[in-house]
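> Once you scroll down, you'll see the structures, which are given as structure tokens.
What follows is calculated from the coordinates using simple rules that are stated; it is not laboratory data. Just so we're clear, the structure is a prediction, and the values are computed from it rather than from any experiment. Cβ atoms are built from the backbone, for glycine too; each structure is taken alone.
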Structure I
């Protein structure tokens, strides 16, 4: 099937690792009344249509919603709604909620604010796709003084092992603020940390960064630090944007 898409969504469709992981999770878990929040071009709704009673695809951008409407027009059990997922009124309880507003540590997208609201409409035995994320950090020697995404994989050099520092469960008690102390071991000089996020699609499906999902995020610490054990205080708000990030060596 050929999808009508924007250039950005064309790149999303070309990310086969991301698509195959979501296809496997949706085809094995989605059921009943499914809401696809932030539906984009509609590809995840397309996956869900074959295993759900009905699918409501919610997309706030009118141009992208028009693409989704055209792409899904042949599916009788799919309805596209051009509305902000933060304002959408659920007409019936959800058996499945799909929400792929993912970003590294969920900082620069509205995944958590949207799900904080949507969970009120999920049935007690309902399912969420993805289930959550794992965040890990490592010390790095980086070439920039600004917070940047390491999309090329060449803007920094690892200076120690990657350590998991948090897990966000989308069906749990979602707090949009993170504040914690990261204990990292540096094997060489470092001046920043790199956050890598792993998406938990299902308990047995974990997807790391892909070309179009969750590129590692690098955060400068201000000055070069010597090798050894380091304690770093990190805080940010999920959905609050990169400007909400604070990091310092203790």
Structure II
């Protein structure tokens, strides 16, 4: 129930898409829309667990078919319900063979399905807009490419302290790549130390709007160093 309420609260913020929320909470899109529909019609009361008991007992699977499914699974341990169901056509008619979902449920009830690992919920991290001391928050950005006299574009990388506004570096790169940015950050870290947060936009190589936490290889490198990467909202550099 707590996770359902958390899902609705994050959906109401409007900051995340349904796809992002489904990946984060480990649920399908139909389940997400069902929760939203219940909330809109019944409020939080509609999120309570409802009885799944069917109004009438559906037609149960023949015991002989169940035994055949378990026998085939024992023979083909790495196979799933879809492949096992195909083999059933050698023994039974089309009308007798259950659906893939039913075959999967039979395997699951008998402990023959390994549950998928649920993605760990990661709490959002917000930037510190008013740092109280130096090295608390740094900002980094590629300040826009410009054409040099040799007809080659220069991409200037700037790294600065958000409290003192001290500019650590303004390094020109031929391309905005992970290798180039990581090399310059390494030089700056060795001279000036490491901040608590690094605030960037969502452009490469800093962030990726396609990732739910916007993390890239450079972001994970920051995390390994004990730095928290934070990002501006897409299309809102302020």
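> Given a computed value of 26.8, 81 for Rg and Dmax of the Cα atoms in Å, which structure among I, II does it belong to?
Checking each candidate, the match is II.
> Name the one structure among I, II that helix-only ellipticity at 222 nm (-39500 (n - 2.57) for each DSSP H run of 4 or more, over all residues; to 500) of -5000 was derived from. Walk me through the numbers on the way to the answer.
Values: I: -5000; II: -11000.
Matching structure: I.
> Which structure, out of I, II, was distance in nm of label points 7 Å out along Cα→Cβ at positions 144 and 200 derived from, given a value of 2.0?
Going label by label, the one that fits is II.
> I've got another one for you. Among I, II, considering only distance in nm of label points 7 Å out along Cα→Cβ at positions 104 and 136, which has the greatest calculated value? Show your work: numbers first, answer last.
Working: I: 1.5; II: 5.0.
Comparing I, II, the top value of distance in nm of label points 7 Å out along Cα→Cβ at positions 104 and 136 belongs to II.
> Starting from the value 12: which structure in I, II was relative contact order in percent (Cα under 8 Å, 6 or more apart) calculated from?
On the way: I: 19; II: 12.
Derived from the structure labelled II.
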